[in-house]
Structure P
Amino acid sequence: MRIAELTCYIVRVPLRRVIRHASATRCESTNLLVRCRLANGIEGWGEGVPRDYVTGETPEGALDQFGQTPLERQLCASPTRWSEVIELCGAFQPSVPCDDPRGCRSNSLRCAVELAILDAYGRLFAEPISTVTRHFPPARSISHERREVRYSTTITAESAFAECRSALKMRCYGFQQCKVKVGLAGADDARRLRRIRLCLGSRVDIRIDANESWHADKLAAAVEPLLRYRISCLEQPVPHAELDSLAEVRTRLAVPIMLDESLTSMADAQRATAVRACDLFNIRLSKCGGFLNSLRLAAEASAHGLGYQLGCHPGETGILSAAGRHWATSVSNIRYLEGSYDRHVLRELLTNEDITFAYGGRAPALESPGSGVHVNPEVLARWTIRELKRPLA
């Protein structure tokens, strides 16, 4: 069954509240959606979240890439099994109009197109897209089916009252893990962590995310006052340009280091392992170029004795939430899991299905064909800024 048409949408997703961290402040998210329509009318949906400060992508640039890529030549196959669908996804090579030494300047578009293709063929085959993991040779070492996963939560940079209120709500809701955003200019992170630890209690695993806000030569001094609050991990403490310096100082820090902005591609992963810059990878489907590339990165981490988490972007809709759920329930040894915040972050849901996590961050595997979620056309119409349709047949 061939792909008959791909349509790309830029959508503006309204958030319930302002989200702040050291790299950005946002009250809405501008995302990329792709609809894949097969020749028999079956549709699949994918999503990407372009972030200029992470991968150098913009929504408009991604739409231009979509328009310039020779889809008719790349996506002309007619898959009949998952192995052929995987080959079809690999054939999609977006046009990149500039130098791309890290291999990440088309990741959000790649993710959106790939997820749309996987969703459409999953519906055709009457199988969930989590099935892809066990059919993907690079992922055999990490493939593992789970009936349930458990998400962690996040406290962003807010007022003292709001942070304490959030922490108490998370404690009452039964979360086991919490990420705290640190490094915002003018903030006293030690005092913040003291308050948050008191509100969360002693049993909750706390990790911190600096979003590149510190510099390697000041890192030890910035981290030392925070260690007393028993943080389990420090995410992206320095800018990507200081990765080599991070590798030098990392051995002197009494906390594991996770890479996020410095982990966007296999080229990034190989460099990080070569210089021994980290202990964990933060893998995000959009940032890392889709479901399959994210599997490759997890396998690469595992092969080098590193841990990994599946992260998310603030403002992801139910499309990426569902894709992340399928990924998480088919992959072993995920250290931390983020995502499925839908109802807690979005003003309204794009999908008819609400797959927000339940008490304690618990969430079941999705077993319906494809992604298991369907787009509400009325919400899509309200959110859409631009769209581009590409017939393939």
Structure Q
Amino acid sequence: MRVLAIHTYYRLRGGEDLSFEGETQLLREFGHTVQVFVAHNRDLETMPAAQRLRAIAWNRWAADDLRAHIRRFAPDVIYLNNMFMAMSGSVAATCAQSGIPTLVAVRNFRLSCIAGSLFRAGQSCTSCITAGHFAPGVLHRCHHGSLSSSVVASLSTSSIARGLRPRSPAGKVYFAAISAHVARYLTSVGVPASRTFVKPNTLNPDPGVGPGPGAGTRRELVFVGRLEPEKGIGAAVDAFRRLPEPAATMTIIGDGRMRPELRAAADRDTRIKLISGLGHAEVLTRLGRARCSIVPSLWDEPFGRVAVESLARGTPTIVSPKGGLPELVEPGVSGIVVDPHDATALEGALENMLFGPYWGEPGRRAARQRFTDHFSPAVVGARLTAIVQELGSQAPITQ
């Protein structure tokens, strides 16, 4: 199949960018001819203010370029990834109007939330879904805590929602949810289940099994992610500090608003290390050497890429029961699912995974096997290529 893969890169490179690149390469490895059509949100910063707002609201320049690209390449299928903010809904509308089967990757909740998280003030929020528009998100300054930024984000999300509405010829826009949780979300915002299927993220290339912590007494717990309250890092640090074992260590990798607070915690407890500025390869190295990892999110994570990176390296992981996270592990076999709000249970999970004998070699083998069976490039690539082939031949999607 000839696949046109479309994506807008975020200003700060993140997991969605990595997923786009990995899946584009995966499609090629499975024998498809792939061309990419990309934009970069950082390019918006070079535009005059009026032009920037017009592009975010409805980027006719990107739509014109895309139409020309479609004419030249003549794809069988379009794989539409991120459109926020630089491409806007004009790109979605162009894909829908082309009559070419279009697969929309859904890796966040931005179809109905300007923050993409459905999370506000420490709890789940569906105000914009209930209202049927993004005014509540603007009112509550949900995008980076800024009124102006929230207004701009609402222009982009409104544009994308408008661009994805059914158009003639109908029946050729489908949605790829990265977890069953995201698939249920799509249903809640009006996407028919018949147009949705679940295809998890993968890591391509496969980083392989890490060396583990070795035979010493060191027991390292690793957290990787934004240092923000919704990530649950505060609860994880509190639970770790209650552990009396001197052999236990905690490495926190990331940056964000909570950095000063976590810096103070590390100063009080020398077992805690705080690191930022690591490249992705070094993060994978750290995960591969750890005893275990933790993803204690308080919000409904659509997927949980760090947990899958940990499994790929053969490192068991502790995840919260929020969003798509509990789908990633087999509880008690390749990981532990625990509510970070339950301080006693979280402390017990940390102690169990750091010092319980099962979470040594048996747990490492199980973690790697979980990745191999459910999230490896071979498994996800086969799923993605089957969907592309079905769309390209106009056969019904197999649920």
Structure R
Amino acid sequence: MIKVRELLLIMAATTLLGGCGQHPEKQTASDGSSLIKDVVIHATVRTTGQYPEQIVISLGKKLADANLSAEDFSMKGHADSWMNTSLHEFSSAFEKAELTDTTLTLYPKDFPEKFFYVKDFTVECSKNSDLHFTYEDVSSVITPVADDFAYIKKEDGPGFDLRLFTPESTEKMPVVVVFHGFSDTANLLTYRTAVEWAEPENQKKRPCYIVAPVIDDATYYTAPGRDKVFEQLKGMLDDMIAEGKADPDRIYVMGNSFGGMSSVEFGEKYPDFVAGILSLCPALNYSQGAAANIEKIKDIPTRFAHASGDGTIPVTGTRAAFEALQKAGAKDVDFKEYSDDEMNAAGAEPGKDSTYSYHHVELAVMEDDSYMEWLYSQVRNH
């Protein structure tokens, strides 16, 4: 059982999620001085993941020729991808370049990667080679909201850490547990299922803790591994309740893919503890137990969402779970099945292996405020 007081390490999410540390080697201007003093990347988590919005370059002096445009700059680099450590090349242009005094700001245009997958890059300026720089020159990557989560590393336990968002008020608050998809351990940067709850606008309307477990692949893939995670997570939530932080009647679980499956499994394991379940494209075909024991969550308000054209996790499993709950007499269960047209409108792509395939129903769900509003309104035993 995890006790909050026994957690070994809490560190700023900025360092974990993208800060690459200070690198001493800088480009050198023609007069021998260092022209580029620092590079900071300002990112956001869009529906499609972490995106670099601005690259802010601090210069050691004003430029004699300030006539620079976005077309003068280009970026090339290498990145890996989900469950694939092989590097591939990418390139990016810029849509705007702003020079103010000794600060140059570049705005990437249609950046092609989730930024946390980027391993190296070089930015070149066709007008001034002193303005060339690389990823080694970046001192930090700032990602608002995601950076507000603390990283909690357990003292022991198999393959399971946490990212935790704490609301301004910490007295008997609801808790939203967000399980990530398989191998998506950069769970705050991959999609908005967790960070959306922490947005200032949402916290004003729906203040809550957000607990985002980080589960390694070996642990996540097996039913015993997940079960051990559930037990430790339940222990942590019990501690939060005992300490007066968490509202025992408003513990919510949600997630997509393996996270959607885990939300169902957690509810089945603790049906008298969970107030609501939001299960997105759940990977129920990977869990015979979840499908066989689905009736255990018939008294928990539950919402499913899945795309008809999901080529990764068949929608048939979610349809069957929904129908089984209805037959079991569930009083509050619903299922939204998204068409290809609806997924296209949300920014998904038809190819099974595309970065944002129809498997990513969260693209549509997390832009629809009604899902969070529904989940947040659930109160156990009411």
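Nothing in this text is a laboratory measurement; each read-out follows from the coordinates by a stated rule. Because the structure is a prediction, the values reported are computed rather than measured. Cβ atoms are built from the backbone, for glycine too; each structure is taken alone.
Have a look at P, Q, R and say which one yields 18.8 for mean projected area of the Cα convex hull in nm², as calculated. Let's see the in-between values first.
Values: P: 17.3; Q: 18.8; R: 19.8.
Considering all the candidates, the number was obtained from Q.
Out of P, Q, R, which structure matches -12500 when helix-only ellipticity at 222 nm (-39500 (n - 2.57) for each DSSP H run of 4 or more, over all residues; to 500) is calculated? It would help to have the intermediate numbers written out before the result.
On the way: P: -10000; Q: -12500; R: -6000.
Source structure: Q.
Given 1.9 as the derived value for distance in nm of label points 7 Å out along Cα→Cβ at positions 51 and 147, which of the supplied structures P, Q, R does it correspond to?
The correct label is R.
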